[in-house]
Structure 1
Amino acid sequence: MQPVGVVVESGRDRAYAYLKEHVLTDPAMQGAFLSEQEIADRIGVSRTPIREALLLLAAEDLVRLVPKRGAQVVPLTGREITELVELRGIVERYAAEQVIAKGGAPVQELAEILERQRALSRPELAKEFIAEDHLFHATIVSAVGNALLDRHYDGLRSRQIRAGVVALFNQHGRQEAVLDEHQAILSAIDAGDAEAARAAIDSHLESTLRVLLAG
C-alpha cells in the first residue's frame with residue numbers, strides 16, 4: 001500500500017523532466033531526431049511514457065513529430081529567440097522595480113546564487129551554469145510574490161536554458177560577461193536603484209540576444 005501523502009512520479013513525468021532538462025538543453029541535439037528506445041533505456045521506463053512525454057513537448061512546440069521519422073528537437077528560430085528575450089525583459093524589469101519599491105529584495109540569496117555560478121564558470125559545466133543563471137532571475141521574479149507571474153516565468157525555463165547554453169557555446173568568454181552583468185543587476189537592486197536595475201537588465205538581455213543571433 002502506498003503511504004498516505006506520498007506522490008509517486010509517473011513514467012511520463014520522469015520522461016518529460018528528463019527530456020526537458022537533459023536532452024532539449026543539449027546544443028548537439030538541436031534539430032536531431034530522438035530515439036524513443038534509447039531514452040527509455042536511459043531512464044528505465046517503457047517506450048509508452050516516452051511517447052506520452054513527447055506529445056506534451058510537441059504541444060509546447062519544443063519537439064516536432066514527423067511521420068515515419070519520430071520526434072525532432074525543434075531548434076530555436078531567430079524570431080523565437082527575439083520574442084523570448086523581449087518577454088523576459090518585460091517580466092524581469094517589472095520584477096526588479098517591484099522588489100525595490102516594496103523593499104526586502106533577496107540580496108543575500110542572489111549573492112549566494114552568483115557565487116555558485118562563479119564556481120561553475122567552466123565550459124564543461126555550461127548547463128549547470130545556465131541553470132543557476134535562470135535561478136538568479138527567477139529569484140527576483142519570485143520575490144514579487146505573484147504566483148501567476150512565477151508560473152508564467154517558469155514556463156520560459158526550458159527555452160531560456162536552451163538559449164543560454166547555446167549562447168555560451170557561441171561566444172568565448174560569455175560566462176565571465178554574464179557574471180559581470182549579473183553583478184550589475186545585483187548591485188543596482190542592493191542599492192535600491194530601479195533605474196539602474198532596469199538598465200542593467202536591458203544590457204544583459206541585449207548582450208544575450210546579440211550573441212544568440214550572431215550564432
Structure 2
Amino acid sequence: MSDRAFFARTSLEVAPDLLGCLLTSRSALGEVTLRITEVEAYAGSADPASHAYRGQTARNAVMFGPAGHAYIYFIYGMHYAMNVVCAQDGVAEAVLVRAGEVVDGFTLARARRKSSRTDADLARGPGRLASALGLGRGLDGADLCESGGELTIERGEPTDPALIRSGPRTGITLAADLPWRFYIHGDRSVSPYRRAKSAGPPDAA
C-alpha cells in the first residue's frame with residue numbers, strides 16, 4: 001500500500017514515480033491489476049490545461065481534497081479517465097494515468113475490452129485503461145491508500161531510470177509543449193503521442 005506522503009508532492013514529482021506502480025480495481029466481478037506505464041502531470045491553477053485552472057467546481061472537487069485519492073470523470077461523451085490527486089489540500093494537482101500493462105485479472109479485463117486485439121492493447125490509453133479496470137464516476141474520490149479498497153495503488157518493481165522518458169502531453173492544445181508526459185520507453189502498452197488539431201476539453205486533469 002502506498003502511504004499518503006507518496007502522493008502529497010507536486011504532480012511533477014509523483015508522475016515519474018508512478019511508473020511501475022500497481023493499480024488494482026476490485027469489484028463483485030473480481031480484480032484487475034495493471035502496471036502503470038504512462039502518465040501525465042497537471043499543475044492545477046498554474047496549468048491552463050488542467051481541469052482546476054479556473055477553480056473548484058462540482059466536477060473537479062476531488063482534486064482540491066486530500067492527496068492519494070482518485071479523480072475520475074467522463075470525457076468526450078465516450079469514456080472515463082482516471083487521475084491521481086497530488087500535492088497539498090487546495091492545490092488541485094493531479095496525474096492522469098494514461099496507460100498500463102495488465103498483469104493480473106486477464107479474463108475480466110478481456111471481457112471488458114472485447115475490442116482489444118492483443119493484451120498490450122487492453123489498457124493502452126486512458127479510456128481503455130478505465131474500461132479494463134471497470135472504472136466509473138462511482139469510484140470518483142476513491143482512497144488509493146486504503147488497503148484492500150475498491151481502487152488502490154501499490155509500489156511495484158522499481159522502473160529502470162534509464163527507461164523513463166518524458167515529452168509533450170498528448171491530446172491537448174493548451175500548454176501542449178510542456179514535457180510533462182512520462183512513460184516507460186519500449187513498453188508495448190504505452191499509447192502513441194497525439195497532438196490535438198483543434199481546441200477542446202483536455203483529455204486530462
Structure 3
Amino acid sequence: MNAFAAMLGRELRLALRGGGDVLTLVLFFVIVGAIVPFAVGPDKALLERIAPGIVWIAAFLAMLLGLDRLFRPDYEDGTLTLLRHADLPLSAAIAAKVIAHWLVSAVPLILASPVLTVLLAMEGDAFWRTVLSLLLGTPALAAFGAIGAAVTVSIRRGGLIAPILIAPLSIPVLIFGVGAITATQSSAALLFLAALSLMAAALAPFAAALAISSAED
C-alpha cells in the first residue's frame with residue numbers, strides 16, 4: 001500500500017509540475033463549447049437540445065490531449081522497464097498512473113463545467129446532471145485512454161493512433177453520458193455510466209500492463 005501511495009504521489013507531482021497542461025485542457029474544453037453558439041446561432045431551444053452532446057464531446061477530446069504523456073516519457077527513459085521488475089506489480093503502478101491522469105485531466109474539466117453550461121444555456125437541473133455524469137463517466141474515458149496509450153507506447157507517433165483505438169470503446173460512455181443529462185432517462189444512464197467506469201477501471205491496469213510488457217519483449 002505504501003508503494004502504491006508513493007507511486008501515486010510521484011505521478012501527481014510529475015503531472016502538476018507542468019501546470020500549463022492542466023490549463024490547456026480546461027481552456028480547450030471551454031473553447032469547444034464556446035464556439036458552438038456562434039456556429040449554430042442564438043437559438044436557445046436548439047442549444048439546450050444539443051448541449052449534452054457538446055459537453056461530452058468536449059470532455060472526450062480534451063482528455064485525449066494528455067494521453068501521449070501517460071506512458072511515453074517513462075518508456076523512453078527506461079522507467080517502465082524498472083517498474084516491471086519492482087516489488088509493486090506493473091498493473092498496480094499503471095493503476096496509480098490512471099488515477100493521477102483522471103485527477104489531473106478530468107477533475108479540472110468537471111470543475112470548469114459550470115462555465116460550459118452557462119455558455120450553452122443549460123438549466124439548473126441539467127447543470128447538476130452534467131456534473132454528476134462527468135464525475136461517473138470520465139473514469140471510464142481515463143481507463144480506455146490508458147489502454148490506448150499502452151498499446152501504442154512503442155509506436156512512433158503513437159499519440160496519433162491511440163485516439164482511433166479509443167473512440168469505439170468510448171462511444172457507449174458518450175451515449176450514456178448524454179442520456180444522463182436528459183431528464184427522461186437520467187437515472188438508468190447514470191447507473192450504466194457507473195458500471196462502465198467500474199468495469200473499465202478494474203480491467204484497464206491489467207490490459208495496459210500486458211500491452212506494455214508485450215511492447216518491451
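When log10 I(q)/I(0) by the Debye sum over Cα atoms at q = 0.10, 0.16, 0.17 Å⁻¹ is computed for each of 1, 2, 3, which one produces -0.44, -1.03, -1.13? The structure behind it is 3.
The maximum of distance in nm of label points 7 Å out along Cα→Cβ at positions 38 and 70 over structures 1, 2, 3, that is, the highest value, falls on 3. Looking across 1, 2, 3, the calculation of FRET efficiency 1/(1 + (r/R0)^6) of positions 110 and 166 (r between Cβ atoms, R0 = 25 Å, to 0.05) that yields 0.80 traces back to 3. Computing helix-only ellipticity at 222 nm (-39500 (n - 2.57) for each DSSP H run of 4 or more, over all residues; to 500) across structures 1, 2, 3 gives -3000 for structure 2.
No value in this document is a laboratory result; all are computed from the given coordinates. What you are looking at is a predicted structure, and each value in this text was computed from that prediction instead of being measured. Cβ atoms are built from the backbone, for glycine too; each structure is taken alone.
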